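Below, each structure is written out as structure tokens.
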Structure P
Amino acid sequence: MNDFIIGIDLGGTNLKTAILSRDKTLLAKDSRPTDAESGPDAVIDAMEQAARDVAAAAEAPLDRVIAVGVGAPGPLNWQSGIVYSLTNMPGWRDVPLARILAERLGTPCFLENDANAACYGEYWLGAGQGVDNMAVLTLGTGVGGGVVVFGKLLRGIDGTAAELGHLKVLRNGRLCGCGARGCLEAYASVTGMVKTAIEGLETHNTSRLVELCDGDLEQLDGRMVFEAAQEGDALALWTFRETATWLGIGIGSIINYQNPEKVVLCGGMIAAGELLLDTVREVAKANCFPVPGARCEIVPAGLGGDAGVIGAAGCALDRCLETETRERLA
């Protein structure tokens, strides 16, 4: 009989939960508002209830759930299970989330950075299946990252490894949200793409983009840039090429230092498809060594918005098995 694993993806807007069997079959999932403004106690109550609900939907007794994994944005300590704080979620300060959920649900609980969880999800059940060495870039408001090397997440000694969005691509470049200048995130995120479009509008004020935002550039967003590009607007198409070029430069460096079999792109921006990917692939291959460049595939994500919740479950299973192995060998 199969045992079960529960994954929880804690976001500022939505709380996603899923239960899988040990053989990787997705049995049930749930999504509900996080209600972040109510504070950590209310959010943890919702996490517990969501876990119980998916277990009930899958007809899985909680005493047969071998582990629960939580992906959260942090900053956090993946080893101790403590959330130090959560951006845009008030009241979270040094919360021992893994311990609290483990006590409530009666099963081991493991905490993971949300980008790492999404990366592991793509490795475990998504576009990275069958490879041992891969990187993931999440393209949204910022650029998140995750790395799997020989089947294991690269976390780093302090748990801060694989911040791929903060690779430096330009000396004294744009100011990034991290406080440094010239980060990949400042150019290859949706936020960076919109900034590129606005800069372009300084000399191309006849663009369709002006109409879409009613002349208020503060209202311009990535959806508008994509819509204008689909209509063939010259500035929007140039903006996509510029964004894809920066992304390709960053991926070229990732290929050189990691030699991955795949680089998987996640997030809303990948809806642009070949409009983005063609240039990314071309530029990446032109900016890395020929042998690893020829090996590496650059592909869109396979799990969409479920990568984080499925990856949280996969991380929990992996860490639970590691714990069992250490105890058996002790």
Structure Q
Amino acid sequence: MKYRTLPNSDVTVSEVGFGLWTTSTGWWGETSDDDAVAMLHEALDLGITTFDAADTYGNGRSEEQLAKAFAGKRDKVVYATKFGYDWYPHAGERKGQNEIEQDFSPDFVRFALEQSLKRLKTDYIDVWQMHNARMEQVQDGTLIELLDALRAEGKIRTWGIALGPAIGWLWEGIEAARRNAPMVQMIWNMLEPFPGNEMVDAANTFGTDTTYFIRVPHSSGMLEGKYTAETVFPPTDHRSHRPRSWLVNGIKKVETLRFLEEPGRTLGQAAIQWLLAEPRVMTVLPNIYDRAQLREFAAAPDTPRLTRDELDRIAELTKTNFGVGPEQNRYKGTMEPPSGTVLQVHA
């Protein structure tokens, strides 16, 4: 395992992290708390120190799993978690990923922080993120001042913005970079480079220190290279609701990337290395739901980095959508800047 330190902080994260949405929400199949804790223990043994949760995942369950797994080991791990949803009136079972109301008011933010600290059984959070923030929150100076105050109080070590595609994220990500947000969590992978490419380009253009945590690095498992035309997902798995064209076209795309496989590097590991080639990427958060997968992904930073020729070849393939026709963006976030918003990317 290798490690990177977020600029302007003393927060050092593992290049591969562990997202607890797979162990706490049921969207990738059910996982018992005992099995989750066992996987988290093994992840730390493999060098993974960065664990990404959210207060709303499983109604607090992801944070509680971290507390169970790392009691007595708090100084060895980095807790990244999220706030912004008032899920407390919905404390019963929640079906699917239907969105509930958000609350970023100062009183609720402080309340949410104290509740997360209690569930995590800690007195500080390493990386605290606005969950599925909208432009309103990205531009909210009062909210940013509060986060900076909480940092000064020692309640959090740094903060960030986790952007969700169903809400809008292109312009939010660009604005976050312009305002020098410490970190942004976003979806980005070889098969779905938009709008991650645009966000990173914006950060480079603005010359700010914004860094990135990456989720869905394997395009919902496609870039693990194991799907076939006969693959069937269980009804409880969110991938079962995708159109068959997603599977068929995805398999065709993956075949064009088989050149990345070599002795000592799987396609799934190459997908992680593609992201780690970007210096602004601090940690990659693959969807981990079994032990073999955990070991494969944890080993990715120690496999050969992608060469310049390999990176260039991938860039060429993206120009033709890997040979399967016009690109179809399956994320329906806001593509146009909100009314009244003036954003200049190119100085």
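Can you say which of P, Q returns -13000 when helix-only ellipticity at 222 nm (-39500 (n - 2.57) for each DSSP H run of 4 or more, over all residues; to 500) is computed? The value was obtained from structure P. Sorting P, Q by percent of Cα pairs over 38 Å apart from high to low puts P first, with the largest value. Kindly point out which one of P, Q the value 4.6 was derived from, the read-out being distance in nm of label points 7 Å out along Cα→Cβ at positions 19 and 219. Source structure: P. Looking at structures P, Q, which one was Rg/Rh (Cα atoms, Kirkwood Rh), for residues 11-50 alone calculated from, given that it came out as 1.08? Label of the source structure: P.
Of structures P, Q, which gives 0.40 when FRET efficiency 1/(1 + (r/R0)^6) of positions 83 and 283 (r between Cβ atoms, R0 = 35 Å, to 0.05) is computed from the coordinates?
On the way: P: 0.40; Q: 0.95.
This figure was derived from P.
Values in this text are rule-based calculations from the coordinates and carry no lab data. As the structure is a prediction and not an experimental result, all values here were calculated from the model. Cβ atoms are built from the backbone, for glycine too; each structure is taken alone.
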